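The structures come next, written out as structure tokens.
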Structure I
Amino acid sequence: MERLIEKWQDKISEVTIGAKKPVKIGGETGIFFIDGEDKCPNPPKVAMEVWDMEPEAWPETLKANFGKALKTPGEWAKMCAEKFGADIICLRLASIHPDSKNTSSQDAGKVLEEILGAVSIPLIVIGSGSPEKDNDVLLHCANISKGQNCLFGIATQNNYKTLTAACVSNGHSIISEAPIDINIAKQLNILICDMQFPADKIVIHHATGALGYGLEYTYSIMERTRLAGISGDKMLSMPMISFVGQEAWRTKEAKTGAKDTGIMWEITSATAYLNSGADILVLNHPKAVSETKKTINNFTLRQ
């Protein structure tokens, strides 16, 4: 019996990140891991988090992989790129939050310049989750990294204008985030594009949940977004990013369980999000990176 293969109307837009060694994501014309439908010209990429301060809440099982490099963002980023094989570095500006160290825009800019000087792979830059502080700091960081084609985030429905304008002016891409709501995600992308921002420089983020902590709901929304995109909805045809590592390692199982529990939590969550259509997976543990890349490579060889 002849196997029926679903034919889709459109494809996911391609987004290029980085300047020195740019990577391209997106471009899919079908669903991941469905043989015959899953044309994927740009395999998913794995990013690793680097903070501008040592992450105090990380368990020792995770921190032990990086040693003294946790205190020097440039060395940390170099380790992730050269030793652990990260495709992209994700700089989390955690120290700028008013409830953390409340560091300045200038301090954040120095860390960004340090990492740009240490590695040549593309860079994601995200704020602390404090809207007012993030606006000031990310604007400064977007200015000093002009021409580097970074991926900046995170733009939300209530706080997107300053970051969008900064990315337009300096040639960066942007992460748009909706709280696991496909309609809000679409509306936010429309609002961003209304500011003369190119649709092919937007990456969608639906609030990530770890295995057992909301993954199922996020998975279904991501899957619906991908189906809408390849069915012809231009405002949902963007690549997607998942911040898997931070969610996996904040679970009580990862923090208090056996040594490998957090690693397996991260790998399992990452694999699920690959199936739902994630184009960038932001991970923390080197073992999770290597195992996830094996999965991606196996998928690529099968095409």
Structure II
Amino acid sequence: MTIRELLRDHAPTLSYELFPPRTPAAEATLEQTMRVIAATEPDFISITYGASGTTRSTSRGVVQRIAESHTIPPLAHLTCVDQSRAELIDVIEGYLDQGVRDFLALRGDPPQGQSDWRPHPDGLLYASQLVTLLREVAGAHGIGDLSIGVTAFPAQHAMAQWRQQGLDILAAKQEAGADFAITQVFYEVDQYVSLVQDARDQGIGLPIIPEVMPLVSARRAHRAAQLTGVPTPQSLVADLEAAEDDVAARTAGVEHAARLSRELLEAGAPGIHVITFNKHEAAMDLVSRLPLRG
């Protein structure tokens, strides 16, 4: 069953985000994390491309392992970064041959050392074009059950200068054939509710799954703010800095994430997508506090 079909059931979904390992030790941690989170019977697991698409080959390996070893659908990330149209088609066809039917289409961030976004000379400029390409390649192979997700940005939507531009981009992705969206990180339920309502008012009917990130240390909170451009709430940073040890810090971070997740579900969110950082402890603490499937 594809993610598109799961969302039609109108039951809150549970999903996780993993990233490809870079070292043997990280590989062992990932294997343990995959076993633990698989026991919670998530609806899907997404696998990132890493910063600026630098881990695309190992991403494909993780997707393949999940597809072969678990009954959990893998959500394969694709970006336009530093890839020609022909290279993207080759990647898509490889995934389709593995039986992957769920994709997250992203424009992606500039490669390391490149300050502004520039597409590959023979590549794609927008995520909406990647959605179109996915549909074209699947259609050429007679595959009609493809499920395509895109990204949405609640925190940026809260800023007046971004609001309409973000909606126009999301509408273009829907027009290209996207089935659902997953948000980038945010920390206030009002930001999500505002995005969803404004999208509906402009005819954007995509289910929008909120991404929740349980932060377990002040260092990670500061790093997350640097990577995402979304400031971490000062109250959360203060709680993390005041924690006496790692366990207390994790408890504080999970409590904030759990509160946000419950508020999101009460507001009608179609599911919760949990960033794991490839470690299961905080993710499991969070999920145990949520009203998902009892």
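List of remarks:
- Structure (I, II) behind the derived value 4.0 of distance in nm of label points 7 Å out along Cα→Cβ at positions 99 and 147: I
- Among I, II, which structure scores highest (criterion: distance in nm of label points 7 Å out along Cα→Cβ at positions 187 and 227): I
- Identity of the structure behind 3.5 (criterion: distance in nm of label points 7 Å out along Cα→Cβ at positions 43 and 219, calculated), options I, II: II
- At a computed -12500 (helix-only ellipticity at 222 nm (-39500 (n - 2.57) for each DSSP H run of 4 or more, over all residues; to 500)), which of I, II: I
- Origin of the derived value 16.9 (mean count of other Cβ atoms within 10 Å over residues 19-26; candidates I, II): I
- At a computed 11.8 (mean count of other Cβ atoms within 10 Å over residues 139-146), which of I, II: II
- Among I, II, structure where Rg and Dmax of the Cα atoms in Å as derived comes to 18.3, 65: I
Where a number appears in this text, it was derived from the coordinates with a stated rule and is not lab data. Nothing here was measured: the structure is a model prediction, and the numbers come from that model. Cβ atoms are built from the backbone, for glycine too; each structure is taken alone.
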